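Bear in mind these aren't lab numbers, they're just calculated from the coordinates by the rules spelled out. Since the model is a prediction, treat every value here as computed from it, not as a measurement. Cβ atoms are built from the backbone, for glycine too; each structure is taken alone.
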Structure 1
Amino acid sequence: MRLDSSRSSGFSEEHRLAWSLFLARGCEKTGLFPLALQTFHRLIYFANCLAEVYEYAPPSQLVMKQKWGPYYPRAQADLDQLVIMGLIDIDKLRWEQSEGRTAKLAEFSITRAGYALCTELSEAGAWFKEAEEFLFDVCSAYSTIRDENADKATDVDLTYSQRGVPQGGVIVFREAARNLSAQGAKFFEEVAPSLAVPNRQHQLRLYMRFLEGRAA
């Protein structure tokens, strides 16, 4: 099922909340819990970029290039709403001054109610089921990066680090030519021997291994 590209910048609230909730469930199932706030935004970014590999249109197809990494205000608001709804737990909430800004730090985990809702949504329709499977694959691929290199993964990502974009600049990757991350993941399919062509999940994992090598 191809998600309707017309919704790439206008997901309904229900679909946006489900996207973040499925991401949280994917993190728990792949051992990324408790989920640090910065990791959540990194994963939202990678999901946005790599959705093209699955021919999906994500909630956002742009990112502001910042020294401290990607940050999505709307995704943050959705995560906060999931906390209020009792679907996500928050722990170790604190504020830190860093690089001239006040940063919110916290750890998150999915609740039993959130986990149950994911199952219910996945069984309710194809959009939810395929979104959950894709986001699990993203989390699974990201979880293969060693902890000491995870912080640098977005810094060396092909889209995030592309030349000609200064700090504070916006990278719009709606067009395939600007989505270098998806191009990089698909490249492994092009160079693989005909008898060992990687599927989509393997493409994500190979791309994350590539980023780890650049970050090391």
Structure 2
Amino acid sequence: MDDSKVFIYDGSFNGFLTAVFVGFEENIEILEFQKTTSSQKGLFSDAQNINTQISKAKRVWDSIEKKSATAIKNIYFSFLSETDGIEDLLFTYIKYIMGSLKPDGFEAMEAISTKLTLLCGRVEREKQRIERLVEFKSTGDNVYMAEIKSNYNVLPLISRYFRYQYPKQQWIIFDCKRNYGVYFNLVSVEIITSEAKTLYLNSNYKNNHQIQNNYRYAV
């Protein structure tokens, strides 16, 4: 192994997949994943900041999906569980799927696979629960609004369901626990901040070019 480092990424799924890509491409043993959005556990001289690149994330996504559709769902849903240390488990799982896991890591794979399957199931049940509970309220500005506080980060999963349920209505679903939301503008779904939510609701502004759309892949 050429090197070993702590990877610091932005906390998004695309950011995680970018980190996985860099780990494989540069033959780096990833000691730990840390999010820039959380308090650092320590100062690392062996830390590397990972800049999210959608093209690299997609290459990892496509490679895994070719191996197993079940695996890609387990990876995505488990990531959205926000379980402590989930990135390390997923990286080991991905190495196994891609055939690059060392033999001494095989023994732990059954336990890892079982845990990911359990997490995937919990997130899927939470997705279905939130889909049943969401209630939109009219804002008087042609945008319907709903707020949620989900146990897991299911917002990227439920947006597709509501896009097809209400294709002719502008709506926002905002996760108050995680302080971000999704906005459907009759054409596409955008990730929005609390500031953008206020902007859309107050002025029905539809072309805020400052919003960075890092919308995660939907399974």
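For the read-out Cα extents along the principal axes in Å, a value of 47, 45, 33 was computed from one structure; give its label from 1, 2.
1
Please state which of the structures 1, 2 yields 2.1 when distance in nm of label points 7 Å out along Cα→Cβ at positions 56 and 112 is computed from it.
Details: 1: 2.8; 2: 2.1.
Comparing all candidates, it corresponds to 2.
Output the label of whichever structure in 1, 2 has the greatest value of mean count of other Cβ atoms within 10 Å over residues 72-79.
Once mean count of other Cβ atoms within 10 Å over residues 72-79 is worked out for each structure, 2 has the highest.
Could you figure out which one of 1, 2 the value 27 for relative contact order in percent (Cα under 8 Å, 6 or more apart) was computed from?
1
As an exercise: P(r) over Cα pairs in 10 Å bins from 0, in percent, for residues 104-183 alone, calculated from one structure in 1, 2, equals 14, 30, 34, 21, 2. Which structure is it?
1
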